[in-house]
Structure 1
Amino acid sequence: MKYLQRLQSHPGDGSLLAAADSRVLLLTGQSSFSSARLSPEQESFLRHVAPARCEVVWSGFPYRTEFLGSDFHSSGMVAASVRNGLQVMWSFWHPGYRRALLRVLQEVIDTTSRRLVLITGSCGLQLANVVWPKLRLPSALRVQVIALGPVCFSTLRLHGASVTVLQGDRDGWSRLFYRGLVDVRCACGHLDYWTSMEVRRRVEEMLKA
């Protein structure tokens, strides 16, 4: 079954989103359509920055067991870029993909009671932004969005969330495809956010607040 068909089929079990008081998770473009496993660098990043007693989701979108596949394998820069480009296009014109984004992010919100930290990488901010106005955010939920090297093609509409944007001083992709406010400049490129000790320190400080 093709990726979009699998994403829209939405079987009733297999969610990795158990009820949690506080949660941190990543939302990025999928470099692989066969597995949503995080890279070793992403897992290391989350271990470093996640606050104590905060549940970490050890998977990428759509946070379901049937998308984990086998062990993580790098897709390569060209293949990953093509797949990320497809997801950006789908976020604009594919109703089924947008419904899947909305459904998954609403499940993230509905299963988190007090604090949600959404760390986006690259086009992850675009994916959240296109469906955010339709999400139902409870008043008791504190939502933090931390965007690393964002790619986003419209004005941010993340109402009800505190948003912090970090952009590397050598990140030509983000500078080209994101024209909004940048809160923090870091010494890194587009592929360096997960391994940059400066980025880790900055994010860790934000999450202590």
Structure 2
Amino acid sequence: MSILEPVRKDIENQKQIKTHSAMIRLWHWSNTLIITGSLVTVLINSTLFEDKLLRSTVESRSLLETLEDKVWGLHIYFGYALAALFLFRIILEFFQRPKQKFFHKFKVAYQDYFILKHQRQMARRELAVKVAYIIFYVLIAILVISGLTMAFEDEIGLQRSFAHSVKEFHGFCMYLIIAFIGVHLAGVIMAERKQSKGIVSDMINGGANDA
């Protein structure tokens, strides 16, 4: 788990704290809220509304089905917001400062660890975190594409069997997202307790050296 602890300092300059642009911070916390809201809707519909005791009468079953539809409707809106944020993150990458671009940081960590063998321990952690984020972005892309596919299945004439497979895959990726969130939170907590204390506040205020 320690290998996935975020690195607070810049690999190229050990005396400098990594900075985060205002737009990246906005995306990060907005993404956190949207994913949390989406997971809450899934939790509500998969637990509360599936209670057999609550569905014991026709009246309660009808009411619960109405509420369930409303919650799923909210889940779809969260999905639209997630899709918009994902597109925003892709576009934002082109407007970031060179040293703040995701792939620049990935390239630096890769070169320092495998080629230059400079600051290898820090570079290894940075590289591991970046690989984890690539996996996260891929999972978000799959969630967005599969979610939009289900939302517009009637419009695109999706076959019922294929729609069911897409739904199952969408749900599976959601579990992987939950696993990523758990690992990410554990890594951040461990980093805060060690050399990278202050990493959460950096994602709020931009970092000590933010201009």
Structure 3
Amino acid sequence: MVEIKVTGSKELIKVGKVICLLRSYKAHAAEMKSAVPTEPEFFLKPSTAMIGHEDFIQIPRESEDVHHEVELAVVIGKPGKDIPEREAMEHVLGYAVFIDVTARDIQARAKKAGKPWSAAKGYDTFAPMSDITPKEKVPEPHNLGIWLKVNGEVRQMSNTSKMIFSVGRMISHISGIMRLERGDVIATGTPEGVSQIFAGDDIEAGIEGVGVLRVGVR
């Protein structure tokens, strides 16, 4: 089982479910030519896809179009089911920088055929995540600068204030479908600017007050 460090502590958190929000920024929905959701929509990544700071994303042989998507990750500390939105933030342990790596060509073929596209999101190394910053050090997660650079060039630059749904709304909605456990990760979706990455690239992603995540590509 994958374990993630908590900043400023010796504690290791065992990662459970990795729950990823779809189209949670209007500008990203527009660039993907997709409708803006009226309620949080999500898919799951396996925890085995997770890697950490200064690890490497592996480009799979089956894909010729792999993309980066920087996201704010919310790590659950207190388990719960059917969590009211007004109580949702009490269930947060902390936050992390997350990159949702996507094999876009595999995803597109699956969508066209009306098939599931878990494979496009679930390859080993397709979920880089930084150490966890405790929530006490991030008092306002809904107004944080978020960015990603490839080889020093800015590809994504936005703010979490542009998310369509609040963290509390996401937690409440998801917990109405599946019980949330300690160590579950909610990746809250990506802003616009997603683009292709190649072997040899260096990626640096950051979120104001949360941290910086650096990974290479092989």
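Summary table
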quantity: Entry that produces 0.05 once FRET efficiency 1/(1 + (r/R0)^6) of positions 106 and 154 (r between Cβ atoms, R0 = 25 Å, to 0.05) is calculated, selected from 1, 2, 3; calculated: 2
quantity: helix-only ellipticity at 222 nm (-39500 (n - 2.57) for each DSSP H run of 4 or more, over all residues; to 500) derived as -24000 - corresponding label from 1, 2, 3; calculated: 2
quantity: Parent structure of the calculated result 0.80, given that FRET efficiency 1/(1 + (r/R0)^6) of positions 26 and 114 (r between Cβ atoms, R0 = 25 Å, to 0.05) is the read-out and 1, 2, 3 the choices; calculated: 1
quantity: Structures 1, 2, 3, by relative contact order in percent (Cα under 8 Å, 6 or more apart): label with the highest value; calculated: 2
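Each reported figure results from applying straightforward, stated rules to the coordinates on display, with no laboratory input. Computed from a prediction, not measured in an experiment: that's the story for all the values here. Cβ atoms are built from the backbone, for glycine too; each structure is taken alone.
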